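Asks: Pasting the structures in now, so scroll down.
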Structure I
Amino acid sequence: MAQALTLGEEFTGDDDVCLVSRDNIFYGSGFSRMLKKANNNILNRKSTVFGYYVKDPERFGVAEFDNEGNIFSIEEKPENPKSNYAVVGLYFYTNEVIQIVKM
């Protein structure tokens, strides 16, 4: 994902970014509401990473949360997962993410 953000930098310019993995299907009751909330978060300068509770997190990229419920790391297929929340490949990022992934 980081590489996709840096490769797309010339196209995004100063705009915020929605990144969607090509190997996922999103559906369900309330999904439109969640998309609207993610868009509102961007307007308030907050990013959104979508996740889903799974029983076998070691098979996925897994989010780690701070005490306030914010994601502060994502680990790909961890031996000892920090949570049961798999990152599902849908991200709404403020433009600052471009500089962050370059670090």
Structure II
Amino acid sequence: MLDSCAGTAKRLKSAMPYCLYIVAAEYMKMDDAYPELTDIDELFILAKASNADRLRFKSEGKLPHLICDLLMQDIFEMVSNHLNKIWWSPEDALSRGRVIGRP
């Protein structure tokens, strides 16, 4: 799944470079991967557990891991901050001496 998400992020960002590409998964199912080397901006693991943990809990008859409400808040704040950024300000460009200030 990470390869598919990474490919989609790359294609999307080639057309819309300012967009955020966030992946949210209930459990982590990857072992040896490097999502930081892709165009994915963030990968959230909402239950803060691996798929092996999920399967173990299920086999032991335990309740599943809860979704972390703090991570949901982090996602909301990340998107909100991104949407509320000032993308173009001529005054700032003159004071910095740089015009393109991509996030």
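Read the figures in this text as sums done on the coordinates, not as results from a lab. Just so we're clear, the structure is a prediction, and the values are computed from it rather than from any experiment. Cβ atoms are built from the backbone, for glycine too; each structure is taken alone.
Asks: So if we calculate distance in nm of label points 7 Å out along Cα→Cβ at positions 29 and 93 for every structure here (I, II), which label has the highest result? Kindly include the intermediate steps, with their values, before the conclusion.
Replies: On the way: I: 3.4; II: 4.5.
If we compare distance in nm of label points 7 Å out along Cα→Cβ at positions 29 and 93 over I, II, the biggest value is for II.
Asks: If we compute distance in nm of label points 7 Å out along Cα→Cβ at positions 53 and 77 for structures I, II, which one ends up with the highest value? Don't skip to the end; give the middle numbers.
Replies: On the way: I: 2.6; II: 2.1.
Across I, II, distance in nm of label points 7 Å out along Cα→Cβ at positions 53 and 77 peaks for I.
Asks: One of I, II was used to compute log10 I(q)/I(0) by the Debye sum over Cα atoms at q = 0.19, 0.31, 0.34 Å⁻¹, for residues 21-60 alone, and the answer was -0.74, -1.09, -1.12. Which one was it?
Replies: Values: I: -0.74, -1.09, -1.12; II: -0.59, -1.08, -1.15.
Source structure: I.
Asks: Same structure, new question: With relative contact order in percent (Cα under 8 Å, 6 or more apart) computed per structure, which member of I, II shows the largest figure? Can you show the working numbers first?
Replies: Values: I: 37; II: 22.
The structure with the largest value is I.
Asks: For Cα extents along the principal axes in Å, the calculated result is 39, 34, 30, so let me know which of I, II that is.
Replies: Structure I accounts for this read-out.
Asks: helix-only ellipticity at 222 nm (-39500 (n - 2.57) for each DSSP H run of 4 or more, over all residues; to 500) computed as -13500: which structure among I, II?
Replies: II
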